[in-house]
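Multiple structures are listed underneath, in structure tokens.
Read-outs throughout are calculated quantities, based only on the coordinates presented, and are distinct from any laboratory measurement. All of these numbers come straight from a predicted model, not from anything done at the bench. Cβ atoms are built from the backbone, for glycine too; each structure is taken alone.
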Structure 1
Amino acid sequence: MLKSALAAAAALSLVACASTAPAPVFSQASLPDAVKVPAGHKVAMETVGVGEITYECRDKKDAPGQTEWVFVGPEAKLLDRAGKTVGRYYGPPATWLSTDGSAVTATQLAVAPAGAGNIPLQLVKANPATGMGAMTGVTYIQRVATVGGVAPSAPCTAATKGQKQIVKYQADYILYKAS
């Protein structure tokens, strides 16, 4: 009886140790150079954005009589690697809002192709955070592992001008802070 109780306790402590082990930190090794975060910054948070991007059929800029699908903005839940909601991503302007109330906006620095049907990989430089919390001190954000989100394939014509279409997407948003 004592042996089995000790074995069970040992097994439980191993499970507890395994579940508190730090999660692997995102590696930039396989990313194109254009979207790599500069040296001197470390991963502060890894999130998965799951949501939608809205596009609107509009006149093409500087091309009278032509129309195109124009990006209007995203709306996504930010989940941690365990699937728990940790924030929200929306825009414009591109805003990452933590459930603790802190938020950052950012300016795009670079994009790189992510494969057919997927919005591009992206690197943005964060503006100073509002509020105190998880977003305080965030310096860069990468959008990687994108799935979907590209402009609709439906025709955008003079007859459909003004119509909006919503496209599902998913992307990992990796947030960095100065090391």
Structure 2
Amino acid sequence: MSFTVTRTAIDDVLIIEPKVFDDGRGFFLESFNQRAFADATGVTLDFVQDNHSRSARGVLRGLHYQVIQPQGKLVRAARGAVFDVAVDIRRESNTFGAWVGVELTEENYRQLWVPPGFAHGFVVLSDSADLLYKTTNYYVQKYERCIAWDDPFLNIQWPLADIGISTPILSERDCRGETLFRRSE
């Protein structure tokens, strides 16, 4: 197998650790293999879009989701370090409102599988970071929503103090995020 899978506190959210072939010249890893992923996780899926974002230290993006055409995401940090978060927003789930946070870095090569039905966000811990993620559905702006990063119900333990800040850098849209129980969908 080209990677190992670790289940998190929310069974559907998975940490994927690829096998890395490293020597004095550099490294090689297989970042995704559909057959191996399905065999190891029991999840069969098709990715339709690849995204790449670059953000500076202290930037927090999220918590984003789509009300129609929900996206599953396979996320990894190709450069730098992020604290990546998945929030279960499936109302029928017994883990509704629970969250998982994982540090993804260029050194640990970890990936996070965020299934459809979850909100997703991250904060950059390094000077800057490049985040790459595959999605199972297309991005549609009119379907996107945002939950407030500091929603008191979720009580996400963002590691802001670890990078010497108390308030993250947010986009205008992310500043308008609602609490989980105020969202209309």
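With volume of the Cα convex hull per residue in Å³ as the yardstick, tell me which of 1, 2 scores highest.
If we compare volume of the Cα convex hull per residue in Å³ over 1, 2, the biggest value is for 1.
For which of 1, 2 does helix-only ellipticity at 222 nm (-39500 (n - 2.57) for each DSSP H run of 4 or more, over all residues; to 500), calculated from the coordinates, equal -3500?
Only structure 1 yields this read-out.
Out of 1, 2, choose the structure whose coordinates give distance in nm of label points 7 Å out along Cα→Cβ at positions 146 and 162 equal to 3.0 when calculated.
Source structure for this number: 1.
Could you figure out which one of 1, 2 the value 36, 32, 18 for Cα extents along the principal axes in Å, for residues 106-169 alone was computed from?
Attributed to the structure labelled 2.
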